[in-house]
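Colleague: Structures incoming, each one as C-alpha cells.
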Structure I
Amino acid sequence: MTRLCAIDLGARELKLLQADGRQLTHHAEVLLPDGALVDGVPTPLLTAAVRGALEAGGFTSTRARVAIAETGTAFRDFRLPALRQSELRRAVVFEGRRQVPMAAADVYFAWHAARDKDGYAVHLVAARREMVDALVAAVSAAGLQVEHMDLKPLALARGMGVSDGLLLEWGAAEATLVLVVAGRPRFFRSFLLDAPADDVDGQLDELALSLNALVKFMRGTASDVPITPATPLFLGGRFGFLPDGVQRAEQRFDFKVASPPPRFRFTSGFPWQAHFAGLGMVRQKHWQNRLSPSQGGDIRVAA
C-alpha cells in the first residue's frame, strides 16, 4: 500500500501521522501559531505549520487525508421511509436542504443512509465550501495531495473502534468529547483548555468540569440515549502517556473508563494514543455518497 499521511486539524493543535499499510512510521504534534485559522478558514500560517511538521518529522508521503473539527460544519440525523434505491438520493437532497441552516450553494454535503426494517437512518454533514476549499489549498501548498476530508468525531470513532459510548480525547491545548450510538456520533464538542499543558492536574480538573456539563446537556438533547455510570468512557490522547492516566480518570469521571487497544503495528515508544483521529482516517476504506447542488458532485467531505 502507498504511504499515507493523516492530518488531524484542531483549533489550536496540528497532528500528523504517516502509515505504510498497517505500520505506523512517522508522527508529529505541534501547537498552531495564533492566526493559523480564522473562523476555521486557514491562513498562510497553516501551510507553514504543516510544511514545517512534515520536514521536521521526516514524512515521505505525498497523499493526505484530513480530519477537521466541527467549526464551519453542521450535521443532522434524520429518518426516511423505505424508498426505492433510485429515489433515495433525491429524498436525501430535499431533506438535507430543508434541515441544514446554510445556503445550499455555500456548502459541501456528504451523507450515509443505513437501511433497517423501518426505512433509512440518514447521517448528513454539511461543511462550508469556502473553508473546505481553503483547507485543501493550504495543505496542497505544503506539498500534499488531499484525497479525502472527514469530520474528526467520525474519524475518532473509527480510530478507537467504538460503536457505542463516550469518547474523550485529551490534547495539549484542547479536547474533544463524542457520544457514539450504533457507530454514529449523536453529539460532539471540541473545547479549549485554559490550563497550560504542563499543569496536568489543572487540565484534568477542566476536563472533569467540561465533561459533566456536556453530559448534562446531552441528557437533555438526546434523552432517548441513557448515559449512566455504566456507560463506557474511552480515553485517548494524553491519558495514554501518564503512568497513572487511567487511575486519574477513574477518580474524576463517573463513568466506566476504558482504553482502546492498538490496531496497527509500530515501534516501541510510538505515541499512537495521540492519533486516534489519524488512525480513523487511515482505516477508512469505503467513502460514502456525496451530494451537491452543483454539477459533477463533490469530492471533499465524506460522512
Structure II
Amino acid sequence: MTRVRQIVNPTKMGPVARRLIGTTDIDGNGTSHEIADVDPIVLFDYVEFNSAMESEFRPHPHVGLTAMSFMPTQGSFNAWDSVNGDEDTSLHAGGLYYVHAGLPAFHHERVSDECAAEKMDIEFIQLVWNATDEDSVETVVIQPEDVPVVTTENATVRVLAGELFGVQSVQPFTHRNIVYAYVQVNPGRSLELPVPVTMRGVVFPIEGNLEVNDVTINQQQMMILGEQDHQLLISNTDKNNVARFIIAAGEPLNKPFCKLLGLGGFIIGETEAELRSAMKEFSLQAEQLEIWGNNT
C-alpha cells in the first residue's frame, strides 16, 4: 500500500492539550485522529500549561506500549510507577522519561514542587509507540546531560532515541528501531535530515513554520511522511526567529491492535477480550492504590 503524505491539524483536548495522533477505542470513545501510516506510533500529544496550575493528570494504566515523556525548554517533574514507586530524582527539561509497559503498569508524572513554585510556562510532549510484541515492564529516567546533542552551523539536534548524524542516543529499549529528535533550526537556515526508507514517521513544528521538501507545515500542524519523504530538506522560513520541531519515525510492526480508554489512560492489545480483561484488573488495582477516578 502506497503511503501518502498528509498534513494533520491537532484536535484540542481540554484547555491545555492537543492531540495529533490517536484514534477512537473499541467502544467509540476518545479523539478520532490520523493513525494510518504512522505505525509503530500510536499516540502523540502536545500540552502547554503553567506549572502553578492544578494538574489534570493522575496515575493511569498502560499496557502494550512504550510512552516517552519530554519537556523541550524548561521545567521539571517527578515520575512514579506501580513497579518501582517514586523516581529518586526529578526529570529536567531536555531529558526523557520512558515507561515501557509490555505488561500492565500504572504510571504518573507531576510537576516538581520547585517548578510549581516558579509558576513557569511548560511544554510537554508524550509520544507513544506500539509494544504489543513485548512482555516486560521498565521505567527509565534519562537526564538532559545524558542526551546527545549535535550542533551545526544551521541547527541543533537533541537525539532522544535512535541514531542521527552518526550519534547514538542512550536508548534503553534497543529492540525497537526508531528515530526521535528535538531540533532547533536557526533563522532562515535549512537542515538535511535522512529517514531510513524502512521507517514511517512524522514532523511536528512546535514553534515556527517549516518548509519540508516541497511542502509548508504551519506551527503545530503535523506532517505524516509519505514514501517520497525519506531524504528531508527542512527549512526555517522565518529569517528572524529560531524554528523548533519534533521528528519521530520507526520501523512498523505491521500487526493490527485494539485500544481501550479508561482510568485516565489507555491500553492496547491484540483482541477486545484481552483489553476488557486487562481493564477489569486495572480497576481492581486502582482501588487498591486509591487512585480511582472517572474513566477517560
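Colleague: Which structure, out of I, II, was volume of the Cα convex hull per residue in Å³ derived from, given a value of 127?
Modeller: Working: I: 139; II: 127.
Traced to structure II.
Colleague: For distance in nm of label points 7 Å out along Cα→Cβ at positions 157 and 181, which of I, II scores largest?
Modeller: I
Colleague: Tell me which structure, out of I, II, gives 12.5 once mean count of other Cβ atoms within 10 Å over residues 77-84 is calculated.
Modeller: This value belongs to structure I.
Colleague: Given that mean projected area of the Cα convex hull in nm², for residues 93-260 alone, derived from a single structure, equals 11.3, which label among I, II identifies that structure?
Modeller: Derived from II, not from the others.
Colleague: For distance in nm of label points 7 Å out along Cα→Cβ at positions 53 and 101, which of the structures I, II scores highest? Spell out each step's value before the answer.
Modeller: Numbers: I: 3.1; II: 2.2.
Across I, II, distance in nm of label points 7 Å out along Cα→Cβ at positions 53 and 101 peaks for I.
Colleague: Next question. Hey, helix-only ellipticity at 222 nm (-39500 (n - 2.57) for each DSSP H run of 4 or more, over all residues; to 500) derived from one of I, II reads -2500; which structure?
Modeller: II
Colleague: Just checking, which of I, II has the largest value of distance in nm of label points 7 Å out along Cα→Cβ at positions 229 and 245?
Modeller: Once distance in nm of label points 7 Å out along Cα→Cβ at positions 229 and 245 is tallied for I, II, the winner is I.
Values in this text are rule-based calculations from the coordinates and carry no lab data. Model, not experiment: these values are computed from the prediction. Cβ atoms are built from the backbone, for glycine too; each structure is taken alone.
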